[in-house]
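Structures follow.
No lab work stands behind these numbers, since they all come straight from the coordinates. This one's a predicted model, so the numbers in the text were calculated from it and none came from an experiment. Cβ atoms are built from the backbone, for glycine too; each structure is taken alone.
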Structure 1
Amino acid sequence: MEKVTTKRLALYSGRTHPELATEVASHLGVKLGDVNLVEFANGEVRPRYTESIRGSDVFIMQTHFGVNGRSVNDSIMEQLIMCDAAHRASAKRITAVCPFYGYARQDRKAEGREPITARLIADLFRAAGVKRMISIDLHSGQIQGFFDGPVDHLTATPVLERYIREQAPQQPVIVSPDAGRIRVAQRMAQHLGDRDAGLAFVYKRRPKGMTNTAEAMEVIGDVEGRLCVLTDDMIDTGGTIISAAEILLERGATEVWAMATHGVLSGPAIDRLKNGPIERVILTNTLPLPAEKRIPQIEVLSVAEIIAEALSAVFDDTSVSDIFDGENLS
């Protein structure tokens, strides 16, 4: 007896950012699945897949972010429960798609008696039956090693570079807001070599024991008379990026743009960006942007096509790194 098996891709989304998942599904040419998620009066959630996923390659998408009265912890827990439900429904392989990986900044012990929560999150997904993980522009590459299984680390750099090519004049300077991101800025400047892009970085200091606080001290590189494009993985409270922009303008920059994959935009971020010296803030849609945070300076680019290409490659068992010419691995 001969039996031909057919592979099936199933894509599901939590409630944090279903718009991005719908856009990814459109690029893939599939329908976003119905997870029939119920929230009980005490806040507990229960998903129940409305169709059989036995033997399916299941992708469960959730960006880790607090929205609509729910916290980042609610977002993570919801995705974990969806993964567990898929595991118990006999899915062949479960891939957790986390465009923004929660607790990524807690990837090491900066001081004594602190957790390494990024590792804990990875362990929780493994316990929920996840075999593979996909994320975009992790805060540090070492997080890939926290998960006991394959991790596909995507990058939004091609989308951001395309924007610079279309919108920026010749000879912009790509600026890293700190020494830790200089490799990423250097790679972007190299890719924009046909535009004679320069490279600089801002030396900053973080006061010990203080969170979300950084002081820009000096600029390393020639920025006088140039458009400066600050590039980072995320903008949270906006303090670092505003401080960097101010010192760039003091050193003779004509204009400053800020680019980041993840627009966390916590606390005073919107007021700082609205009243600060940055002309344009270019973000991607890894995180939802509520209407009250849509100020004129902010432009949002889509990473849905990049995610769709990665999901397609995973489903077809082809190379994900080839999508980025191998430059997504750090």
Structure 2
Amino acid sequence: MSPAADAPARPARVFPRVGPELVAALREIRPQRIVLQVPAGLVRNAHEIAEGLRTEVGAPVALATRACFGACDFPSRDEAPSADVAVVLGHAPIPNVELVRPTFFVEMREAGGDPERLADTLVAAGVPRRLGLVFSIQHLDLAGPLSESLGRRGVSVRIGRGDRRLAYAGQALGCNYTGAEAVAAEVDAFVFVGTGAFHPIGLAFATDRPVWSLDPLRNSLDPPIDRAELVGRRQLAVASAREARRWGILVSTFRGQDRLGTARALEEKARARGRDAEILLFDRLDPRDLEGRAFDAYVNTACPRIALDDGALYGKPMLTPPEFLMALGELPLAPYRFDTYH
């Protein structure tokens, strides 16, 4: 049995990218078997990365092939029972999530993006002069240089430090934008620096400031997200569930998403209001899992993006915990409250 298998799970170790430092750290603990997890954007290179680690570390490497939703979604013991070390690409650790085995997070920091050109693009687009910046983990190294470039152009920049779920100031996490919330009163708009729509949409739900999206690799800027439309759609979902009598309360068994305590509190609130409620456990939720069940609506205590992004895929209303309290009449519809996962 290797030292890695005998030892209890250690704190996460973090590396900017796949390279000699990661290989040396893995060799040091002499793993018996490595499980490698990659996000969708790196799937094309996954086999090459696995082969490189297998050769340089001298240990078998198994690829976790299911979809990966974030740092909360690392491989479980059941998924990789023989692996004593996990290597997770493309994410930073969530500081308050306990790990099941020694886990090496490789953030895949991206050096691309000229801060001077990016600042010119923002100023030319007429972004407000009091600006909050939020970054995907891959582009967080731009935080300092881009702030300085914008400052030289007369833009006041704020980058907030979030709560215990965020590893870095200015970091975006799909369930937590407390870094942005911390400086929202000091800015007139936010710019998300990264690729894709996932994080800008979450940021728009979480704050009441306009959210622009800046792709640092293409030097392209998308116009502000229509927050009113996003929130209006969710308010309609709440309204459609106001008369629901039987509620299914969804609880994830993923270590990074498990909010059973919250679910039990919501169950008590539902029953105090004369509603029936039952807790439903799942690991990976599929709309088909809820077909044929005798519930009028659901409240999801796992990742809030299940309801916000995929709610239309379910046959019954799917609400977040704050939306559930709105449906019960315990919270007003406005201001809208994002389901921040702390």
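Taking mean projected area of the Cα convex hull in nm² as the criterion, the highest value among 1, 2 goes to 1. Assign the value 1.9, calculated as distance in nm of label points 7 Å out along Cα→Cβ at positions 78 and 318, to the correct structure from 1, 2. For distance in nm of label points 7 Å out along Cα→Cβ at positions 78 and 318, the value 1.9 is produced by structure 2. Highest-scoring entry among 1, 2, by mean count of other Cβ atoms within 10 Å over residues 54-61, is 1.
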